[in-house]
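Here, each number is a calculation from the coordinates, and none is a lab measurement. Owing to the predicted nature of the structure, the values given are computational and were not obtained by experimental measurement. Cβ atoms are built from the backbone, for glycine too; each structure is taken alone.
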Structure P
Amino acid sequence: MMAPRRRGLLLLAGLTVVLLLLHFQGQKFHSLAAQNTHAQSRANTRTVPEPPQAVVANDAASGRLSEQQDSSRNTERRPWEYYREQYPVENFVYPPNGRPGMLPKVQYDFPAETEDQIQTRLKRRAAVTKAFERCWSSYKKYAWMRDELMPLSGKGNDWYGGWAATLIDSLDTLWIMGMKSEFEEAVAAVTNVDFSAGTGTIEIVNVFETNIRHLGGLIGAYDLSGDKRLLEKAVELGHMLYAAFDTPNRMPITRWNVKARLRGRPQRADEAVLAAEIGSFGLEFTRLSQLTGNPKWFDAANRIATKLHEAQSETYVPGMFPLVFNARNMTFDKRGVFKLGAMIDSLYEYFPKVYALLGGSSSMMRDLYDSAARPAIKHTLFKPYTPNNADILIPGEIYVDEDGKFYPRLNGEHLGCYTGAMFALGGKLTDNEHHVEVGEKLTHGCVWLYQHSPLGLMPETFSMQPCPPSSSCAWSEEKWKEAVMRENEIPFGGEILDREIKRMALPKGFTAVRDKRYVLRPEAIESVFVLYRITGDRKLLDAAWYMFSAIERFTKTGKGNAGLDDVLVSRDPPKQDRMESFWMAETLKYFYLIFSEPDLISLDEYVLNTEAHPFRRPT
């Protein structure tokens, strides 16, 4: 029986997280990065020049200022360039230059395929392409220039400011799939998206989502195509997002009232922000500085990473961070819930990825990754109790009370499935084979969750029973039922418990399913794709096909693909009228790439942001 004090603490922690989730409802919660050691920071610091009057439009949208351009036209198109800061930076930190060959090779050396293997792979890829083409055609017909297509009603919505989120998020997928005429049409449309001050359809801009979807999408499409119109638009948006950092401590306002700022209201960072939302600028801002030569974006992201590095050992789980930060003074609670999943995920994800984007030249980014990985593996990854005693890992969480006492919980999330890719990639980049093995077990864990759910689709959140660390994990139906009884506080066993298990439609191994939805998420196929590119294990191709087949079978509509309300039903799951932009930006892209030749978006040439947008690594 759980001690009253422990139950009270857990109840309080749970209530706090629920309130935060309600406050931040509807977002995609992900991660961060930037980098540089203190010595590197000093070596790369330069005085900020006085800004001239206008931006050079024909110099690859470099963001450098010139007096030669018509400033009146430029003000109309890019007013954020002229934004007068209240708290300007005196000295910028420039990104270091990574030398080619500094990092280990990531991708597996794939042998030649047989003719049968080629034909099977191409047949599967064609099915993915067909799904994307159906969704893109419907988006053009029913929701062109809107943020999202509603796949049941055939309408559009504007959840992300009305800046054509699906259009911009899908640009690089169009290019990768060889849909060049559609790509050209989309780029022409993007030039009409206006990020000027106050043009969005919502008052509060989610800076995190706009960064990963819009800015990431523009940069990724530019890195693939070289179309300078995309870089110009990325710079335009980059100037806007940078204005959210104009606070006394230069920490960003993550839910930003743009119009209030335009009315002259002073800005201060918020006292409660999600870790992922403040910690996920490293890739996009670093790449924009690399492409333009303007250091201000890298400097902004690097400042956050430096603060994280300085405070990384200050929690009760040294190396890991809590889910919520006080951005106004960059402090946080030492206790609370620690995990790798929702509300903090992309913060951790970006540590090794920014390290790669900087060519391995930032010891700070490597240290952030290494220092977080050790306690995360020790405290938050669990082997679950399963009928087949599968050798897998599932990311869970740990609650730490005010006395520093640990309470581990195997509360899993679909969002946590990115961890397989993170550890596999991080392991290759840092030459740590143990991390690659951890990434394999995490990836196979998410495949197991798909394959052991009634529809072949993993639920959004769930609980399982962790195996004891030092004793047998052999399956016992009786032990599983006891765990279900405890997890759901069912007062009686026997027939009453059996009826409850049947009513909840619990698959064996699951002790609870808190959120039964499937919302077209990409994290599981992301890890399957990355692990395949790293290990060359062809069984992962079959796992990917199993996943895609189940997704397409149950989510397909006449106008696209729809999220599902309940994946525990035996057939005909109820659909949601929602198709998030990440379906075409991420999920279908990863399926397409795993069934493509391995040199298409090689992991030795590109690093993908948390929205699957490929940024070119230093060469």
Structure Q
Amino acid sequence: MSLLRVGQRGQAAIGRARYRGSAPAAGAGGSLPPGRLRGVRVPLHRGGGGDGAVPDVRSRCHRECCRGGERQVSRREWEQAYQAGRKRRDRYVTLSFEEVPALGVPGDGEPPEDVGYPGSFPYTRGIHATGYRGKPWTIRQFAGFAGVADTNQRFRHLLAQGQHGLSVAFDMPTLMGIDSDAEMALGEVGHCGVAVDTADDMVALFDQIPLGKVSVSMTINGPAQVLFAFLLVAAEEQGVAWTDLRGTLQNDILKEYIAQKEWIYPPRPHLRLITDMMSFCRDRVPQWNTISVSGYHIREAGATAAEEAAFTLADGFAYVEAGVQAGMDIDEFAPRLSFFFDAHIDFFEEIAKFRAARRIWARWMKDRYHTKDDRSQKLRFHTQTAGVSLTAQQPDNNVVRTAIEALAATMGGTQSLHTNALDEVYALPTERAAGIALRTQQVLMEETGVADVIDPLGGSWFVEQMTDRMEAQIEELLGHIDRIGDGSMLEGVLRGIDEGWFQTAIADSAYEFEKAVTSGERVIVGVNKYVAEDEQPLEILHIGADVESDQRRRVGEVRSARDEGAAAAALAALTAAAAGDDQNLMPLIVAAARARASEGEIVDAMKSVFGGYREPPRV
């Protein structure tokens, strides 16, 4: 059986020649302005000569790294790793019954060191030697609406329809650490996700869903530790050992200050909670991914592809430094860091972004942070198609947009994927729309053959050039963040947040995009071109007023039934521990959850010590 598709002799030049250019590089003699990003950006689709070629703008740091240190894996070594790995089936053929090779390679010699082979440093072609032949991406549709019973029913429906894992969407009060019966929650309960106020809600949310067998992702940040504690209590009540739990908590507070704005405390108390959880899970919940460092919200707020990747990687490096400062060995927690990216509509740019991000993460983790475990160097990521690309006009077109974005994510090597529903620009998806989104992934996985070839675009002159250029842009931005932090990515990110550097950069990029749409330079079908005069109204999901009243009643019933003394004692112990700095807060949060303290009560117990946060006026 042939494993490799060997290119023509002329095409093999990509394995030897590089694309020379003269663009400035981070660390190569130029300095970046301290305040604004506009003077830093290297536009991906501008310049490069009159013939439209994309020059080599890889950083000097990158070129020097790739020349020394890491020995390149040979073709024979990759073949051995591939043969040793598990495959989904023994034979892969096209619709015409032609055998499909596992991997495309140059016609002679080895690929460039910065491209390499799948499963080998710097992981440009993917983190697994077998690609999707070994394990296809996880279909993980984001779901949550109304009350826990409604969402539980949707979860079970999705699992029955072939979904692999669960991803929980919470409503706005839950995201902000506010109980459903609080005045601030009025009118918002259950509207953009499911309402979860106590451990009892989490128990009901996963009724008849075995937590030891289904991986769970929870998109929660400010009160992340509280919702995780509720999940641990739910697992206990199912009789599931914490060591058997698999899943991911988003828990990325830095991107909240940068883009999404759902913080509770000031940055440093939040970082303490994050490192407490990293340490706790290392010892007690070892299969859990403690942070999903998220670029999705940054991109949806208006960032470019390079900004999304750079700001996300910077946050990831900041968490690495925070973990080390908290006394943990980097290889004890870094393998459990994961990432979350946006798949936008510019097909090749997105693929280049994913490949470049993997390469940069691997190099920095090895050369700057000196990780010894190669799992720490492998960037694992979830992808969601771009909600911001969907349109209210001609919403059926959103199915096409989502399919193309999903294809880009898989071509870029995502580990898991959510495909948006066609009606999400209006409201939470109907069951029909959610079903189409799920089937989009299943058609992609089962019918198209894209999961049968490892990194099918690897070696394409255009894609490799785009990857190199994307990498250079990302490195430029990372270099600036490093400089304003005086050599610390953690301090650089915190300073960038405080001074409004990230927020200004995103606003500038969003403004440029909107100008292009308004002028017609950037075409959006159905919006500024091919506009339909008469459109039929779309059936959308409506959340009834009874959802809020029912949830308020549930919270009251829990408070009435609990041991009030035990709940008060647990909350007091948490407040006392938060006032010091020598105690991991996670066990105390779990104790409060067991005592049926509500989310808002647990959040407020810490807020009385940590205080709140207001974005500086200059931002």
Comparison of P, Q - label where FRET efficiency 1/(1 + (r/R0)^6) of positions 348 and 540 (r between Cβ atoms, R0 = 30 Å, to 0.05) is highest: P
Here FRET efficiency 1/(1 + (r/R0)^6) of positions 188 and 228 (r between Cβ atoms, R0 = 25 Å, to 0.05) was calculated and came to 0.65; which of the structures P, Q was it taken from? Q
For the read-out FRET efficiency 1/(1 + (r/R0)^6) of positions 84 and 140 (r between Cβ atoms, R0 = 35 Å, to 0.05), a value of 0.80 was computed from one structure; give its label from P, Q. Q
